[in-house]
1. Given that mean count of other Cβ atoms within 10 Å over residues 6-13, derived from a single structure, equals 10.4, which label among 1, 2, 3 identifies that structure?
2. Here mean count of other Cβ atoms within 10 Å over residues 54-61 has been calculated and equals 18.1, so which of 1, 2, 3 was it run on?
Structure 1
Amino acid sequence: MLTVEVSREPDRARIILTGELDLGADDDLRAAVAAALPAQRVEVDLADLAYCDSSGVNALIEARLRLREQGVPLYIVHPRGLVESVLRVCGVLTELSDPDL
């Protein structure tokens with residue numbers, strides 16, 4: 001199960017994911033990305049995400065591409081444990097991370 005919270009700051013929106021990002025949760029991420037706009041940048045906080053499978057990775061990539069078309073960068077922050085390992089093995093950890101952090 002995935003829990004999603006969207007918060008806003010003056011210069012960014014933050015999507016906080018808790019639980020599991022898998023096949024059944026990609027619609028939740030899409031809705032959160034839509035709710036985060038308008039924003040200058042979107043950060044997806046993975047600190048409390050316990051699990052992410054390939055469909056979850058795909059959902060993050062699709063969200064980034066969708067926002068990029070609108071000129072809004074999307075970055076992941078605080079990946080940990082299994083989630084960080086999955087993103088690294090899939091070859092997208094560096095691509096999705098903010099190069100300035």
Structure 2
Amino acid sequence: MTSETAYVILDGTLIATDRCAEQTISVKGEPIDAWYSGKAHQHTGNLQALSAPNGLPLWIAEVEPGSVHDLTAARLHVLGALYAAASAGLPTLADRSSRRPAR
């Protein structure tokens with residue numbers, strides 16, 4: 001982060017993948033395909049990133065299976081980078097999926 005950076009942007013994206021053999025247990029206690037995203041209706045990986053206002057990536061998290069909600073992925077991987085930004089006095093801009101849990 002440079003002295004010209006006024007804020008950081010937290011955003012996530014789903015990237016199509018062919019990984020589809022891993023099973024996990026859903027929040028409802030049912031077995032599901034970990035890499036299947038109900039949001040995208042396909043097998044995906046969930047990638048979270050912090051960017052500068054000009055779009056330059058400052059930090060990119062490890063990929064999580066597509067069944068992992070954006071907020072959960074951000075909590076798992078991005079908090080350290082957000083603490084560093086906050087300690088530098090930089091606010092974080094994020095979309096709604098990063099601010100509240102899935103319903």
Structure 3
Amino acid sequence: MDWTRSGDDIFIRLDPGEEIHAGIREVADKENVNAAAITSGIGRTRDNAYGFMNAEHIYQRWTLENPCELVTLQGNFARMTDGRLVVLERENHVYVSL
């Protein structure tokens with residue numbers, strides 16, 4: 001993984017096999033980011049875990065192992081007083097389109 005900072009913006013490039021949430025969490029920790037909006041993400045992914053809330057308000061998950069093209073990535077996170085990054089700890093509020 002590589003990243004660079006330009007003012008308040010951070011640009012992250014993940015290597016093949018790196019997990020998106022873990023990469024964002026690592027950069028946020030190293031750059032001392034307490035809150036952020038994730039505004040864009042593109043690239044090829046594989047072993048994707050998907051989830052949605054069904055009509056009965058039960059969270060459903062499934063995995064798609066085939067490679068996919070990530071065409072958008074959006075979300076946000078904030079740091080709790082104990083240092084955990086909310087949203088990324090639960091790993092279900094970064095939204096993608098494949």
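1. Computing mean count of other Cβ atoms within 10 Å over residues 6-13 on every structure in 1, 2, 3 gives 10.4 only for 3.
2. 1
Bear in mind that the values in this text are calculations on the coordinates, not laboratory data. For clarity, every value in this text was computed on a predicted model and none was experimentally measured. Cβ atoms are built from the backbone, for glycine too; each structure is taken alone.
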